[in-house]
Structure I
């Protein structure tokens, strides 16, 4: 017998969708992802990106802040409490050409379902340096809004890597906390950024552009974490170090939608296209999307959770209209 709703992904969007769907007696199943080395390297292990962060200070209801893994475990337990079933596998293939839909997981099992909520998230792009991996969450971050206000970064020089709107936005945001922001970019202009964003960051007195340059290595020690970066100039090959306790990557996100190519409408960057404003409806009726996988703009835990709620309500209403109980 086909399931009423299957949720793929286990970040704030997935668990919120599960809580709402479970409380509506839809008996949801969450495919939370497999525990594998491939998923670890991609940052797509169960419980999502928040499980890889340290302190979360901007999620409402936790005035003292809460550790990312603790917050995610609370969400998982809450979903389970209301009857959510959890499978620790990836969905590797989908068939939307027939109803009920067919899903295949990494263990080779097939499941049928009337509706699907996709909340597989988007992985932040990193430079791929071993030293960067070593100091992740100990100075290296891909989210200024999440981490910029932490005590270790206040009134200190910080590094931002990137040359598009997100780099301009993250860099401008960090000037509220940093003593200075070194903007490292491999070109000599912010040609990928919109003119207004480029002007805003470059006219900020705290911002120091480091043109025609790349980060060669993140330096630090066990006790203090990251202490600086070694920069290489691409024109003359010379290197120099910048002392800083933090480096923020702003070189984009890759949505986790590889298994959906050709099955669902995606934009040019791979994000799921939502067909109606303020709804979670995708190009296939009965398939909904929530969180960072369908949100190239905000990428916050709280907005993902809100979308998860909307996706569950959209799925519930669709099932009711079709007479599936």
Structure II
């Protein structure tokens, strides 16, 4: 007898197709769906993960028709199923015509052609989940919504933008950071920019500060060594390095503007929330011009675009920039 699933209040389709070019985002959406449909303790028995390259279609169909034991449905997941779908399209079309009422088939794919017979049949028996990367202006809203829905925490627009600057635009990485921040801010209703800078930003900003300090001193070897240490110490640096440097240079730019207007250093530090070694921060400012800082920000924007379009790799591009700035 099937055990009642506490999550069964959510309408469960017979078939789900999760499609998108970004495999990381697709997998995250898949994980979210499984969390909605299955309790963690049910996965070991109620979920069958099929290898798309070695599992024959007959075994897939047998699994879907197997009587469920610990849940109301038997789940079969096939990730990166593009070639599997192409190879077994006729049999899948037949299954889509008459899916097993106690089976749930989940397919992830890099693309899904809405013109095919299979796609047209899906409308009647399942759901297509299209996964597309957020536009840059949409990401803060998405993070605010995630913090509220996943953790019942408020996240201000400013805090969301700081988080994006420090981590880049990788949605999965950003969600993970919010999960950690929610624990860090336990007992508080709002995740603030202070939480972000304390937990997420401190090491990244400190490391970026150390590299920039060596650049300004003209110590190219030391600057590159510190940069390489950033990549070696944290595997997420490839996603966050441009944001960490841009954040620091942008704050330098704002501080330089205020300095040239005659604002006191202590007032600038409070206004821009400059923590840590303030003395060295302002010492850096006195060695560079506003034009140089602006040019560095422009070059970082170019690097960010080149990385996102696959024209360069983060570590290679940043090392080249560091060497050129230190030499200059």
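Readers should treat all values here as calculations from the given coordinates under stated rules, not as data from a laboratory. Everything numeric here is computed off the predicted structure, so don't read it as measured data. Cβ atoms are built from the backbone, for glycine too; each structure is taken alone.
Which structure, out of I, II, was distance in nm of label points 7 Å out along Cα→Cβ at positions 39 and 247 derived from, given a value of 4.0? Computed on structure II. Name the one structure among I, II that distance in nm of label points 7 Å out along Cα→Cβ at positions 151 and 287 of 4.8 was derived from. Structure I accounts for this read-out. With volume of the Cα convex hull per residue in Å³ computed per structure, which member of I, II shows the largest figure? If we compare volume of the Cα convex hull per residue in Å³ over I, II, the biggest value is for II.
Which of the displayed structures (I, II) returns the greatest value of volume of the Cα convex hull per residue in Å³, for residues 47-198 alone on calculation? It would help to have the intermediate numbers written out before the result.
Numbers: I: 189; II: 153.
Going through I, II one by one, volume of the Cα convex hull per residue in Å³, for residues 47-198 alone peaks for structure I.
Can you say which of I, II returns -7000 when helix-only ellipticity at 222 nm (-39500 (n - 2.57) for each DSSP H run of 4 or more, over all residues; to 500) is computed? Numbers along the way, then the final one.
Details: I: -7000; II: -18500.
The read-out comes from structure I.
The value 5.2 for distance in nm of label points 7 Å out along Cα→Cβ at positions 111 and 271 was derived from one model only; which of I, II is it? Source structure: II. For the structures shown (I, II), relative contact order in percent (Cα under 8 Å, 6 or more apart) is largest in I.
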